[in-house]
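Each structure below is given as structure tokens.
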Structure I
Amino acid sequence: MTNDFLTDAFSLLTIKISKLNKYKYKADGIFTENYKKIKETHEQLPDWAFNKKEGEVSFFRYQSPSTGQDITLKAQPLKLEDQLELNTLQKLKMYHWLLAEGFEEFEKFVVKAYAYCGVEGISIWTQPKGWKHEDSREINHYLKKLYGEPFTQLDAFRASSDHFAKFETNGPTQTNYRVLFALIEQFRHRIVHNGGYCKDLQIFLDGIQKRLPDIDRKTYTPFVDSYFFLHGEDHLIDLLEYEAFDEDGTPNGCYHDTVPHFLSLLVEYAQLIVESIQAHPTAEENRQ
């Protein structure tokens, strides 16, 4: 197998992540414009308009399975604040799913990169128990699902590649990819299984600690807390843009954009894996 497999896997990841990034900005534009329209429509309504005073009314219709009778329910009216909140929540839900998809694309890449190490005889890959494909050059033999992936594969890179272990937490980007990826994984779990809500932040932090057993949780707890806001009785993952400030505390006209930051982080982490593989000797090179 040539390096084309690894190159193609990384290229596919970047293409898919860049599309997710594009969708993020499209979603931002759509929901921002809708926010303006909601306010403008409300401002144009005369004082006596029912839906300005009482709120926008909607109905839900269904049929009785026993009689076939049509039943109509009048939903709770949505006042201006409710409509604006719903618009923001819809935008946030879109951001949630874009990040979840980004995580899953990265996961696929890590599995392929680790399998590539096995095919090429790179010692980052470890032969599993019951291996029956000695000296195989067939990639499908190495794409076997492992328990705990992609963290099992990342642990293997960290344990066997000095390059990976060094730059994963202490590189020129000053980004701790290991901590941030553990955070994204927990985000993805809550997004997929609980709509982005978290009932207990301590359980959420326990999930991160499981991935970072050698790191003091006090170092990242305040950072993790900053990505949640209370909505109803539960905490909701906050991936919305937020205003940036100068050192003196005054707004500087810029915004922190969380989703593109996390998507870029996933690509950088994948790039580190590629570079670590390229820096690692193959079995043939070790024999020479």
Structure II
Amino acid sequence: MNEIHVAILVSYRFECLNLYLDVLKNNFPQNFITHVFCNLSADSLKSYNEQIDHSLIDFFYPICDENCKENVNVSTGHKQDVKRRQPLEAITTIMSTMANNDDVGNFIYTECDIYPLDSSKYLKPYHDIPISGAVIRYIPTFNPKLPAGYMSPGPIYVSSHAAQTLANKLVSNKQSYLMTGVCFEGMLAAAVNELANEGTSFNIYSDYHTGNKTYDKDLEPVTLTTHQHNIFNLEDAFLKHNIKNGKWVTLVLEGETLKMAWEIVDDSYTPGGVLQKTPGFQIGFMEKWDSTK
């Protein structure tokens, strides 16, 4: 069976990572090869390594960022570092590492909390990757943080060649991005716009979009993926799509609460660090982007 390589970024959402891996490895028929990249600081990774389900990981890469640790978060005044510099440097490293792996050609890049519900829909853009190009979700919405539009950081379906050119472009533009206050998704959009003008093929698989933290309307209809931070939100979706196998999926289907492993939590984000099931919670589809709104 053909191997499908997936590069996954995790910082401290270990529960999300384990669940994502469970979906791929124990519920989809394809042969997914999982490459997990963790950008926690070296000390934090040592403390939390046992929270990662390594039984579901084929290759693990510590890409330690010494500022990715406890008490460095938005609530303590580190938004520029946490929301912009850290993810920028992480995706740059991941794209370059995957591009230079001789065993990898085309691959999927994703953050660990973007869940697929149907493997055939998830893989349709993967099978449509142009030669030396990529397939992305891009929304032409513009503001000072998104001067070139919005590009979703996952899933990205990318060839090794396009991954390396993207990494190179992000490196060369890093300082200008950070100095001008462009958000991370805006950095990606700016980079792919430049690369497209230089001849790299970037096809768009979706222009569906949603607002921040609209978890009840966060299902992207082309790939059937949903970005959820509370794993219990997925119970209804898993039942509808016959996702039922594995330790972490079972936890979602049968559990009610879970204390996050990460000890330092922004209470405005996940009160007390406790994930709780909301009975009857359902995930609706994103709306198609409309420039007139």
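Where a number appears in this text, it was derived from the coordinates with a stated rule and is not lab data. As the structure is a computational prediction, the values presented were derived from the model and not from experiment. Cβ atoms are built from the backbone, for glycine too; each structure is taken alone.
Brief remarks follow.
- Structures I, II were shown, and helix-only ellipticity at 222 nm (-39500 (n - 2.57) for each DSSP H run of 4 or more, over all residues; to 500) at -10000 was computed from II.
- Among I, II, which structure scores highest (criterion: distance in nm of label points 7 Å out along Cα→Cβ at positions 73 and 193): II
- Structures compared: I, II; top value of mean projected area of the Cα convex hull in nm², for residues 113-152 alone, i.e. the largest, recorded for II.
- Comparing percent of Cα pairs over 27 Å apart across structures I, II, the highest figure comes from I.
- Which of I, II yields 0.90 [FRET efficiency 1/(1 + (r/R0)^6) of positions 145 and 217 (r between Cβ atoms, R0 = 30 Å, to 0.05), calculated]: II
- Structure responsible for 0.65, with FRET efficiency 1/(1 + (r/R0)^6) of positions 49 and 137 (r between Cβ atoms, R0 = 35 Å, to 0.05) calculated and labels I, II on offer: II
- Each of I, II could give mean count of other Cβ atoms within 10 Å over residues 33-40, but the derived value 12.8 comes from I.
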